[in-house]
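Read through the structures below before going on.
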Structure P
Amino acid sequence: MNQQSGFLIGIGSNIEPHHNLVAIIDQLLEHFPKITLSRVLLLPPIGMNSPHDFLNVVAFIETTISEDKLKDMCNTIEMKLGRDRSDPTRKTKDRPADLDILCAAQFPKDSERAAHTITDEYFLYPLLEEIAAYISGKHISLEQEGVALMSMNLAFGQTATTIYRQTDTRNKRII
């Protein structure tokens, strides 16, 4: 198996989440030719008082760019979708886009890394386990069903998958 180096990113939205999660993935594909995604889970808000559930996914982006440059890209996507990054209470408010770099990762080396060593956001643990297994070619069974989303006539979200940006004149996406 080839060595893959990049970053694991936790992605979520609880304002128009079906629309905004697709928009986040589409914008990431503008910068990266390949994104590997866990399934998408519908989860209640944690650490904030809101009636709006989140759609959450973990992405692995294979890249050699710096973490700072990736953080700038993530912040730009959040702002494009309407998140006010200057609001001091932004962590406890509903949000159209939330992209958090969880860690730098290398696969297959990190395929057995415990989720709690990556983040304390325990609701992401099953997604981290799923994406690591998927990248490493192993099978894992999750109890919670994934949420189906559509981007450019492609469905994703019900299971882990990789989306490739095809760079022909139509800029199609291939799963």
Structure Q
Amino acid sequence: MKRQVHSKEVRAAALLRLSERGVALSDIAEIVYIMQAPYNVGLKMSSCLESVEAVLEKREIQHAILVGTELDILAEKKMLSEPLQSIIETDEGLFGCDETLALGSVFGYGSIAVTTFGHLDKQKIGIIKRLDTKRGSGIHTFLDDLVASIASSASSRMAHRLRDEEEAEKERQLKQKQQDEQVG
């Protein structure tokens, strides 16, 4: 009988894989900060990091990290069959499977995450630029898109939370005003 892998083991493996491939969570948080700072005046890096960590709790992104980075590693070791080896090794522009894997986990965070992912995929902000296979060393055909996915999801999560906080504050102010009017 095959064993069921505990979610803590999957999460730990995904976080370890990011670290082994040179991606710190703070690197991803920096991208989130860049994407959200124009919309959130009091934004703190700690909030961005917290959002990244929350996104990494999702099993779907953990699985994507494990699959994508495994393919990158196998390509570095030249262990894939042709033509897949050459396609991943060169980050073939028409391949698209790397973006598809990363984009799958973004959908849970809404249209903001989807459009942010597209922006990051084209602009290669922060660590994404360093990971881009065509510009750096090593093969990161999947990893650059996975980092964009995590950053996009964390950015969207923050945008939605900010709106929720603004609405809650308006409701609190309205209730306070109503109470003041009843007393006065």
Next item on the list: Kindly point out which one of P, Q the value 0.45 was derived from, the read-out being FRET efficiency 1/(1 + (r/R0)^6) of positions 91 and 163 (r between Cβ atoms, R0 = 35 Å, to 0.05).
Entry: Q
Next item on the list: For the read-out mean count of other Cβ atoms within 10 Å over residues 19-26, a value of 15.0 was computed from one structure; give its label from P, Q.
Entry: Q
Item checked: Which entry (P, Q) yields the derived value 79, 45, 24 for Cα extents along the principal axes in Å -> Q
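When distance in nm of label points 7 Å out along Cα→Cβ at positions 107 and 131 is compared over structures P, Q, which one is greatest?
Q
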Check: Here helix-only ellipticity at 222 nm (-39500 (n - 2.57) for each DSSP H run of 4 or more, over all residues; to 500) has been calculated and equals -7500, so which of P, Q was it run on?
Finding: P
Checklist line | Structure from which 0.96 was derived, Rg/Rh (Cα atoms, Kirkwood Rh), for residues 59-154 alone, options P, Q | finding: Q
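For structures P, Q, calculate relative contact order in percent (Cα under 8 Å, 6 or more apart) and state which one comes out highest.
Max of relative contact order in percent (Cα under 8 Å, 6 or more apart): P.
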Item checked: Ranking P, Q by distance in nm of label points 7 Å out along Cα→Cβ at positions 11 and 35, the structure that comes out highest -> Q
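Values in this text are rule-based calculations from the coordinates and carry no lab data. The shown structure was predicted, so the numbers you read here are calculated from the model rather than taken from an experiment. Cβ atoms are built from the backbone, for glycine too; each structure is taken alone.
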